[in-house]
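Since every read-out is calculated from the coordinates, none of them should be taken as a lab result. From a predicted model like this one, the values you see are computed outputs, not experimental measurements. Cβ atoms are built from the backbone, for glycine too; each structure is taken alone.
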Structure 1
Amino acid sequence: MNVIFKWALATLCALCACSPSVFAQAWPTKQPIKLVAVFPPGGSVDQVARILSQPLSLQLGQTVIVDNKGGASGSVGTAGVLNAPADGYTFAVVFDTHGVNPSLIPNLPYDSKKDLIPLVLVGTSPMVLATYTASEYKTFQDVIKAAKAKKVVSFGTIGSGSLGHLAMSLLAKNAGVEFNHIPYKGGGPLMNDAIAGHVPLSIGSVFVTKPHLDSQRMRPLAVTSTKRAADLPNVPTIAELGFPGFDAPSWWAVLASAKTPPEIVKRMNEELNRVLKNQEVAQKLDAQGIDVVGGSVDKARTFIDGQMDIWAKVVKDNNISAE
């Protein structure tokens, strides 16, 4: 009996020792995969998650569900992913606010660098600094000139602590000027006031701004990426307008719990990169103003960690707080 007990115990120990690998080999046959879009339906994060879900489902032979869980700049949905089992069936689709949240949200319920692992950097997009058609600002240089003359230069963003807010704070510091920030509750309200001239400048994503540029109700002044936007080839970058190296891109990524088995992390990275190389997917993302990036887990981690470090300094230097 003692021999049988020892044999059973040894067998159980062996199974426990290899269980992560066994589970990883069985993945993803157990259940549907959930992509948690950490913002409400209709926004860019929701769109990105839905663009990825169908081809990912076809590749994996498993249903991929998009679950919208918004709140607190994406941190509610991200925390929800970390509270789920780290078995490769729940992932987060996040926005650039993920790189800002550690600096702006007190008592964030997770460590953004240690508790999460980036599976892939989906893509980036410049923001556009724009003004209404009848504005006194004909060029980006007009904006800087007015600020240097100590005039009140107001700009609107999708909210306090948003990437647009931080980008303009960084620009003001680099230029040695002051801007007046007017926060809005999202892109819709911002654009409504911007096209009416109620706020003289707006800074928002290509996706939010471009329809109003196309209708000629607004005029683009500059983009925040180091390279010109493919959708706006005639619009100069802030970097080429006297601020070398200035770079404040919007970005989207897919994350997992850092406790996810390495085999699944590797497989998901490979599958997501296959999705991003799909021409139809690339076209859909381009329609959202997103330039596909893709690549390794390490590439995504280096980029996202760098974003956290950059904006943490801007938040601290400018005493910025969330709404």
Structure 2
Amino acid sequence: MDYLFLFLGLALLLVGANYLVDASVAIAQRAKISNFIIGLTIVGIGTSAPELFVSIQSALTGHGDIAMGNVLGSNIANVFLILGVTAIILPFEINREQTRRDIPIGIIVALLVFLLANDALIPGIDENNLSRVDGAMLLVFFIVYMAVVILKKGEKPKEALAEADEEATSSLTGKNVWLLWGIAAVSLAALLWGGNMFLDAAKSLAKTWGMSEAVISITIVAVGTSLPELITAIIAAVKKNPQLALGNVIGSNVFNLLMILGVASCIDPFQLESINIVDYAMAILAAVLTWIVVFTFGKRKFDRIEGFIFLAIYIAYTVYLLMR
């Protein structure tokens, strides 16, 4: 039954997130909010809703390793699995803005989370935890990051609006406003229920398989909650627009580390027990290698050979986790 509840919970998370985004976009459009703002906020937050709800519920129930493992695992999967698969399907260019701003910010944020979460590195402290002060700091960085993104996109309004128009689409546009609010409420309930079901099944399977909560969260939980990004990246590659995958992955990774961990730890600080240095190192390595590929093989291009290397790294790390 745990396998059934795991897949059913994941299905509720993915379907709930999809309809919550659609309903929210349609409501925002009726309120005359610009597609530019909708694309940067509602759509961006909606694609990370599964990670957000799972991490918050993990923190509230005292399972900090799952909250952190879900975020780290999602970021690792986003880079090594999703970008790797995307580049294998169709190599893509990396623009200067991503090289100069977005990718370096991803590296800085990964290092920041490592420092905040590893209190035991300080002499006299025996436990690792993410406190409310840590969470507030992460949220401040997130607000600053969003402000920088909005200001930079505002320098090229035509390109920004074109991108936002593509992102801020909804299958529910034009529907009755009360129906939209009803769909949003049901979708939110599906996210809450699905998150609880998915989390309970993952914890039960961890015990059955003799795995730590950290390992189960970095593998099954993280890949499951990253499915929206994986599907989006594959579709973008098939439609010969794979460079969108890189922007989505970088944005999602920064959002996961700053917004999700920030909100979760502000709601309920959590202790970290079985997340180790290797897990943080892999998240940092993922951010660093994303920058290194800019200068290797075809410059400013994510080549197919780099895609195979990324995928091989992800497989090797997964094998290490299972052996651990």
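Before moving on, here are some points about what is shown:
- In this comparison of 1, 2, the computed figure 4.8 for distance in nm of label points 7 Å out along Cα→Cβ at positions 233 and 257 is attributed to 1.
- Given -22500 for helix-only ellipticity at 222 nm (-39500 (n - 2.57) for each DSSP H run of 4 or more, over all residues; to 500), calculated: source structure among 1, 2: 2
- Ranking 1, 2 by Kirkwood radius over Cα pairs in Å, the structure that comes out highest: 1
- Structure (1, 2) behind the derived value 0.50 of FRET efficiency 1/(1 + (r/R0)^6) of positions 81 and 209 (r between Cβ atoms, R0 = 30 Å, to 0.05): 1
- Comparison of 1, 2 by relative contact order in percent (Cα under 8 Å, 6 or more apart) - largest value held by: 2
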